Structure P
Amino acid sequence: MGEEKRSSSLSPRWRGGSAGEAGEGGCRRAMLAGLVLFLVLAGSPATAQDAPVHGRFEVQDAGDFFGGDSLAADFGAAQAHDVLANLRLTWEPTRGPWSLDIQSFLTVENGPLVRLARAEAGLLPAPPSTWFSLTGVLVDSGPTLATVALDRLSLGYATPQWVVRVGRQALTWGSGLVFRPMDLFDPFSPIATDTEYKPGVDMLYIQRLFADGSDLQLVVVPRPPLAGEAPSSDASSVALHYQKTLLGQRTTWLVARDHGDWVGGFGVNGPLKGATWNLEIVPTALQAEGVRVSGLANISDALAVMGRNATVFAEYFHNGFGVLGDVAYADLPPGLADRLARGQVFNIRQDYLAGGMTVELSPLVSIGPTVIVDLDDGSLFLLATGTFSLSDNLILIAGAQAPVGRAGSEFGGLPLTPGAPLLLAPPSRVYLQLRRYF
């Protein structure tokens, strides 16, 4: 499940919809969208045969463990057991150069963390992440949250030289493995437990493909500053993204006007004795806080570990919006607080190192440990996953996550206000996910 809660730094929670996608209006739109989807999918047998409906059903059982001085413990959720179910339906018919992408999903979550998510949402209120409200809240009471939404709804036209898509779609830029400074549109959290489906964004996408393998992409993302209002230039985004091979290295160039700020970007990647390396530099000129420069460097390689196929990686990330020293959430700089609320940045500090590997124990079983180190305050975040292929279309995933650090560190927990006894930090978590594809 790609939709993740964004109420706190490195939060692993699921995000059921942006601020402004709830309420009566959102529910009516979602019901209408669901009806349209049903009518389309119930079309002629010939059409259904050409483009069958497929999708994924997932159930998750998770246990979260918070510290006694955490906000969660204050809400009575120091030990939380949550159950989640998610159904996604996908229909992608094509006719000549034309294509249609419709993806609808239904999510039901039950447990103490539903109440906690409501409380945390008020700490960093999120502006609308996209223009139209296509998410409806079916149930939002006590420990239960149920939503239905259209996560993709786009029309495309493609030729050998041009690709044009308009509507709700997903787009990923950058070469980060854990951190993603160049990905401006709903990037995944570094500790997201499911990254198969990225949340869709309403946009116009135009791509020009050149004979030498380079390409130029133009993206226009209109957004309103507040739910129910018309889109504005300071809430919207316009970006150009160019890729070209220079001197044998693949380069990426970015210029964007994003939420009223100017963003640039340069990336380069290439081979190194069988390994692959990437470098990204992303400066942002803020309207009131000067220029902030983020960047990353990573390297990955495929090798054999005790006779088993494995991939290993290491990544350094500099967060240009990060802060040093003792800090509380209430005192975060506006540029950082805005990006935490929007889900463009997930980290409080400046410098991070991540490393990990994936090992195939057998053709059907793999494990993947990862560690994220906050180089500024010494705290750690440990992650481990195991993937078991039960059949061609059935996968079981087991995982565990553990923050390690002193109070006042990022992963140990930061206070909400200076001197406050309550801390906000990601929990330790164990989870099981069963995914059925059809």
Structure Q
Amino acid sequence: METRSLERLLAQLPRELDFKNAHFTLVDDLQRLVAVSRVKAPEAVIIYCARILEFVASAQLKNIQQAPSANLYSNLVALEDFNLLARTTSYWAHALRRMSNVVRHVNGRVGLDDAELSIRFLERWLDWYCRPAASKSNALEPQPAWLEPGGGQETGALLRSVEAFESSNMDVTSLANEIEAHPFFLRTPVFPAVLAEILLSQKDEKHDRETLRVLEKALSCYPSDVRLQQLIGLCHSREHRHDKALSYMEPLYSKFPDDDETLGIIGGVYKRKWQANRASIADLEKSHRSYRNAWKRSGGRNTYVGINTATTALWLRQYDKSTKIAKEVEERLTDRLRALEAASSDGTAALGFWDAVTLAEAKLLIGDRPGAEALYSEAFARYKNRKRDFDVCLDQKNEILKALDFDASFKTNGTFGENRSSESDS
């Protein structure tokens, strides 16, 4: 197993990586990582890589005056929310986190290829941490002297091909075909999963079909891989094949009821299934329960599952619960915006698109319609190229307004009256 880049890193350790506290010393973990790599112990390699990932993620959150969670997934999501992770850096970090879960919970087997990848992911993670804040969101910054070459050339070339998605003008399908042709592509389930995530992020029906093809091919090699099953469930859900999606997601939910990503995906599947058949309140209840559990697990940090918890509560006519959670989401996002402004050089900053429209949705749910309208307009004007996402946001907004007006009519008249029929017809 190749460790020359790690040995070079140890020889010229950047000041930013000179971590030492009562419980952790980075140099010690790196030295032990090199040692277990030399004796070809893949499980130990992955665990040491994940330990460093976890510590560095917490350190970066402290650097921006944010309290880290005990949950690594939540910490990585928080870094994404603060626009500190390039998309591919996030993919590598989450891939390493999932590999460590496989080892820690004995959910599958890992081999030398997985260990090799975990080292490559860790190298990029450490490189990311050492960069100045202004360049942390760019995956294609010049690489430091210690990172490759001579080590991990085969996997490194594939990683760079995936990172090219960040700035390439090539057709996405052409790039996908180029990545699939790499001899390392199917030697672990990681690369097919990352390629599927990239294709899904394009939000295009053509790419959804391509994603399904990639996932089916990968699952034929790795039928028990959790991430591949999650992604194919998500793909079927987006194509409105709800029962097919649940055929993958329900067994995962039964086996891993506390998995953050499984909770979020299955909540979305049940929500879409209810929207296709409003008479099926049981599906809405399952959606709300999944989102609510994910919101609790995140400690009130994951505003995506938080706003969906609040919105599904509204649709279930649990108005007090909906308002309470919406206020928590609003507070979380307002604090995030203040932190972004404090960290910016000129005191100005903006939330990312999804955070901005989530804040608008939270204001809508708590009854601040003028504030919500202003935020929607500002987000749509700032992110003019997100037109497909606008439709998603407006559909959700209209659903919320319909439910709020339904509630207002009931409170005024003491009866559901016409709103009952209009609700069932929608």
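Taken together, the values in this text are just the output of simple stated rules run on the coordinates, not laboratory data. Bear in mind that the values here come from a model prediction, so they are computed numbers and not experimental data. Cβ atoms are built from the backbone, for glycine too; each structure is taken alone.
Looking at structures P, Q, which one was distance in nm of label points 7 Å out along Cα→Cβ at positions 199 and 399 calculated from, given that it came out as 2.6? It must be structure Q, since only it matches.
Among the shown structures P, Q, from which was the value 3.3 of distance in nm of label points 7 Å out along Cα→Cβ at positions 103 and 119 calculated? Source structure for this number: P. Given a value of -3000 for helix-only ellipticity at 222 nm (-39500 (n - 2.57) for each DSSP H run of 4 or more, over all residues; to 500), calculated from one of P, Q, which structure does it belong to? Working through the options, I get structure P. From P, Q, which structure was distance in nm of label points 7 Å out along Cα→Cβ at positions 231 and 351 = 4.1 calculated on? Answer by label: P. Looking across P, Q, the calculation of distance in nm of label points 7 Å out along Cα→Cβ at positions 159 and 175 that yields 3.2 traces back to P. Quick check: 15 is what I get for relative contact order in percent (Cα under 8 Å, 6 or more apart), calculated from one of P, Q. Which structure matches? Going label by label, the one that fits is P. Given a computed value of 4.5 for distance in nm of label points 7 Å out along Cα→Cβ at positions 63 and 295, which structure among P, Q does it belong to? Going through each structure in turn, the value belongs to P.
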